[in-house]
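See the structures that follow.
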Structure P
Amino acid sequence: MSSALERPAWSRRRALSWLRGVTITIVCLVFVLPIVWMFAAAFKTNVQVTDPSVGLIFSPTLDNFRNVLADGEVLQSLRNSLVVGVASTVLSAIIAVPAAWAVGRFRMRRTGSLVLVARIVPAISLLVPWYYLFAQAGLVGSYTVLVLSHMFVSVPLILWIMIGFFEGLPVELEEAARTDGLTVFGAFWRIALPLAAPGTTTASVLAFIFSWNNFMFALIFSDETTQTAPVTLFNFISYASTDWGGLMAAATLMTVPVVIVAIVGQKFLVAGLTAGATKG
C-alpha cells in the first residue's frame, strides 16, 4: 500500500525535476545563443553573416579582427572605457560605501528613500542641463565629464546595494570594537568594511559593467579622443551599409574584459548576491 502511494509522489517529483531542467535549458539558450552567434559572426565574412544558410559550420577568418585592430580606434576606445569605468567605480565606491554604512547603521530611512528617487529619475532627462553646465565649464569631451556622469548612476546603485549589507551585519561587533577603544570610523574601517567585502565587490562589479556598457552618456559627452567602446561600435553602422563582421569582432573584444571581471569576481558575486538571505 505504501509503495503504491509513494509511486505517484515519485512520479510528480520526477516530472517537476524534468520540467525544471527544460526551463533552465530554455532560459540558458535564450541568453547564450545571441552570444554564441556574435562570437561566430566575428569569424565570418559579411556575406556569410547575412547568409541564413551559413550556421556554426564555416571556414573561419581573422580578417575582421585584423581590420578592427589595424587603425587602433577600437583599442583606444577600450582603453577609454577602462579608464572611465575604473575611475567612476572607484570614486563611487569611496563615496557610496561609507554613506551606505551610515544609512544602514543609523536607520536613516528618508535618506534611503532619496536614493531610490535618484535611481528612478531617467538619466536622459538630465542630458540637456548637464551638457549646458559641462559645456560652460569646458569639460565636454574630457574624461572628467564621463566619470561624473557615470557616477550619477553608480553612486546610488552601490549605495542602495550596500545599505542592505550593512543592515545585515551584527551591530554588536562594532559596539565591542568601540568598547575596546576604536572610534566610530575606526569600527567601520576595521570591522564593518572587511565584513562587507563581498557586497562591496558585487556592487562595484555591477557599477563597472554599467559604466563599460553605457552608450548614451559617452555619445553626448565624449569626442574623438575620449569616446568609449559602445560609441565605437555604433560607428560600424552607417546609413548605406553595416560592417557586420567588424561590428561583431569589435563587440567580441568589448565583451572579453567584462567576462574576465565576472570570472575573477565570481566568488564574491555569489557570496554577495546570497548575503542577507537569512537576515533576521
Structure Q
Amino acid sequence: MHTAHVGPEHSTSPGYGPGTDYVHGYSDREAQRLGDQADTLAALLHGGTAYPAGSRVLEVGCGVGAQTVHLVSASPGAHIVAVDRSAASLAQARARVTAQAPGAEVEWQQADLFDLPFPDASFDHLFVCFVLEHLREPLRAITGLRRVLRPGGSVTVIEGDHGSAFFHPDSTYAQAVIGHQVRLQAAGGGNALMGRELQPLLSAAGLANVVVRPRTVYADATRPGMVDGFTRNTFIAMVDSVREDALACGMTTPDEWERGIAHLHRAAQDGGTFHYTFFKATAINPSSA
C-alpha cells in the first residue's frame, strides 16, 4: 500500500517489470513507514494465513521484508523463499528478519517476478502483498507466477484500494490530495484501486476457487494505536510522500497541498475517524494449465 500501500513493502525497486515506478520513493523514511504499516496491520492482513511445516512458500516482491517477518512468525516450519529485484531491498529484508525473527530460515533470491529462476511447480504456496498495484501488467504477472506453483497450490494476494478511504471531518481538499496520489500512481503504470479488481483479475489468470474478502481498518480516538500506526504513519505519510511529484506535475499548489494534508490530519485528532479497506484474495492453481 501500497501497503502502505498503504504502499507496497518495498524501499527500492522490486520485481515490477520495466518502466514501472514505485510512486512512494525509496527513502529510509519510506522503509520505516512500510515496517510500521506491516506491524500495525499484521493481525488484520495475516489472520488466517499459515502454511504447513515443510511446505515451500514463495513471497514475491518482498521488498524490505516488512511482510516476511510476519510470514515466518505465522508459519515457522515452512520454507520461505523471498524474492525481490533489488539487492538493496533484500539486504534490508535480511537484516529486518534477523533482528525481529532470529533463527528464522528464509532463502533470499534476487530476481524479477517476470523472469523467476525456479523450476515449474516448485512451490506449494504463493504470497503476493502490495505488489500488483505497482505493475503495468498485473494479469501477465499472475499468469506467469502460476508456472512455479504446483497444481492444487494456493495463491494469496493482498491489495489496498484508495477509493475506500473515507473519514470525518470530510474535506474536498483532503480528497483532492488522495486523488493526486492515485493519478500519480496511474501515471507510473500502477493502480491504487487494485483491491476491487482482484476477483476478476485472478479469475482471468486461470486460477480456481477465487475468494476475496474485505479487511477493514477503522480508527478513532478509542483506538490510538491504529490512529498512530495507520491513519498518521501509514496512510497520511504515504499520501504526503508524493508531494514533490504532485507539485512538479502541476496537479496542485503548495498551499492547496498543505491544506489537504492538514485536513487529513483532522481525521487523526480527537473527534476524527478514518476508514480504509484492504482486499485479501485466495485462489487455487487448477490441475490443468
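Where is distance in nm of label points 7 Å out along Cα→Cβ at positions 88 and 256 largest, in which of P, Q?
Q
Quick check on the output: 0.96 is Cα Rg over 2.2 N^0.38 Å, derived from one of P, Q. Which one produced it?
Q
So distance in nm of label points 7 Å out along Cα→Cβ at positions 80 and 248, computed for just one structure, reads 3.4; which one of P, Q is that?
This value belongs to structure Q.
Quick check on the output: -9500 is helix-only ellipticity at 222 nm (-39500 (n - 2.57) for each DSSP H run of 4 or more, over all residues; to 500), derived from one of P, Q. Which one produced it?
Q
Here Rg and Dmax of the Cα atoms in Å, for residues 144-183 alone has been calculated and equals 15.9, 44, so which of P, Q was it run on?
Only one of P, Q returns 15.9, 44 for Rg and Dmax of the Cα atoms in Å, for residues 144-183 alone, namely P.
Bear in mind that the values in this text are calculations on the coordinates, not laboratory data. In this text, all values refer to a predicted model and were calculated from it rather than measured experimentally. Cβ atoms are built from the backbone, for glycine too; each structure is taken alone.
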